[in-house]
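Next up, some structures in structure tokens.
Values in this text are rule-based calculations from the coordinates and carry no lab data. Predicted model only: the values in this text are computed from it and were never measured. Cβ atoms are built from the backbone, for glycine too; each structure is taken alone.
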Structure P
Amino acid sequence: MGGRSFRDRAIDIAKRYLPSRLRDGVVAVQRSLHLQWPPAGTVNFGSLRRVTPISPAFGKDRGVPIDRYYIEKFLDRHRSDIRGRVLEFGGDEHGDTGYVDTFGGDRVEHKDIFSYVPSRTATIVGDLTGAVVLAPQTFDCIICTQTVQMIYDIALAVERLHAMLKPGGVLLLTSNGIVRTGRHLDTDGWGEYWHLTQQTARSLFAKNFDGSYTVEGYGNVLSAICTLHGLASVELTTPELDNADRDFDVIVAVRAVKSAP
């Protein structure tokens, strides 16, 4: 199930080489002769035929959530960048350097925690898009996971992250693609404003990082559906999780390097 089917590959070829009018004609014939597979109206939804998610807690009650599986895969892929003085964005009011500790090892000389609100462990507290740049040109690596989607001025947030890096420093950033909305101002005082595509990420980073960035997508239609229902990563196979389809990114991740002056 992890690979692309013959049908999917045939559709890709048709999109590339056949004119849109001819493709539309093929689809019309397919519909009129009921040639879909599975036939329309026969899909077995099983446990997914419900209007509420299977887990109301993003899958945390079932195991490692699928989005976290992708985040950790991205950080593991770029663990050699986590070195020197490293800043990690804290995940809650208590702060957290779990990713620095897990993926940085003895390459990390000093670690800082960024928090928007005061916490007992945060070393930098403030607004990333406030009046001034916080800790300019300070960090060899910044780990910013699942944060920028909660900042309305997301373009300024990326600009400020760039300013906080030393020349040659690396930003490892992840954000939401196709996932459940996690923050609502009317219920918890936090807002979630953006769910990114790879194209959005490229546009955001092109301005500040002079081409020294790569955008990665993690997810496919199956893992996206399971993420929306709050299933855990253990409930899918590794090939099912790792099959990447940019039309169904669950997580969009960026590795960006600040160029030397």
Structure Q
Amino acid sequence: MKIPYYHINAFTSSSFAGNPAGVCPLETWLPDVTLQKIAAENNLSETAFFVPAGDHFELRWFTPAIEVDLCGHATLASGFVLTRFLGYTGDVIRFESKSGTLLVERQGEILTLDFPSRPGEKRATPEALVKGLGKQPLEVYLARDFMAVFPSQAHILAIQPNQEQLTLLDSLGIIVTAPGDSVDFVSRFFAPRAGIPEDPVTGSSHCTLIPYWAKRLGKTKLTARQLSARGGELFCSLVGERVKIGGHAVTYLKGELEV
């Protein structure tokens, strides 16, 4: 069986930056075990699979180890593939997913995700979090992921995570965040339990980051940067119980998988 395959770098306008996503358009769903094997073989933080369903698309995401309930960069990459390569001409793409309806809006060269807001609840700081990050955060919140807040961008850059300790935390991932030097806020994202020691640029973490920073800074439109080695830029806004996360995308590879 031959499957179309696209390797797209999301949340960047440059090659060799942003977050790489694999995108596999399908005509019908393959067995879950096959989807997981493809994602493991691709060995990217996520591979997205979508199937047409009337006026929308069903969308799923797999890391090399597990299926996840929400992924931003691979959703943006899927929207990019549909508009750039598969002839989709509308301004809004609707995906149905494990996290409900997700939209990708085309605004010139920028694609904007319309995702659910996931504000975190303030929590006591777990010992494994401090040991895992090697630093005591100012405060800690929990939604799907733990979010640890630090004083400055320099603190975020200095973190050298202990992945073994972070796997002890009962969450998909761990967000670290602080005010940015040249943007409203910066972050990094670690998800060793999902097979991702550090994710280059994480759209889904911004479902928790955006409501926090919007409230703290008193503004609904924000700029953000993820401080991974590859780096990425995100244009964010809070709209009621939804967040919008915009970014660029570039093609690295297109071809076929033989399964």
message: Looking just at FRET efficiency 1/(1 + (r/R0)^6) of positions 24 and 120 (r between Cβ atoms, R0 = 41 Å, to 0.05), which of the labels P, Q belongs to the structure with the highest value?
response: Q
statement: When P, Q are compared on FRET efficiency 1/(1 + (r/R0)^6) of positions 8 and 144 (r between Cβ atoms, R0 = 30 Å, to 0.05), the highest value belongs to Q
query: When mean count of other Cβ atoms within 10 Å over residues 64-71 is calculated, the result is 23.0; to which of the structures P, Q does this value belong?
result: P
query: A value of -5500 was computed for helix-only ellipticity at 222 nm (-39500 (n - 2.57) for each DSSP H run of 4 or more, over all residues; to 500); which of P, Q is the source structure?
result: Q
- prompt: Here mean count of other Cβ atoms within 10 Å over residues 48-55 has been calculated and equals 11.8, so which of P, Q was it run on?
  reply: P
message: One of P, Q was used to compute Cα extents along the principal axes in Å, for residues 80-223 alone, and the result was 39, 35, 34. Which label is that?
response: P
statement: Matching 36, 30, 23 (Cα extents along the principal axes in Å, for residues 104-175 alone, computed) against labels P, Q points to structure P
- prompt: Any idea which of P, Q comes out highest on distance in nm of label points 7 Å out along Cα→Cβ at positions 184 and 232?
  reply: P
query: The value 33, 18, 14 for semi-axes √(5λ) of the Cα gyration tensor in Å, for residues 32-159 alone was derived from one model only; which of P, Q is it?
result: Q
query: With P(r) over Cα pairs in 5 Å bins from 0, in percent derived from the coordinates and found to be 1, 5, 11, 14, 17, 15, 12, 9, 6, 4, 3, 2, 0, 0, which of P, Q does the value describe?
result: P
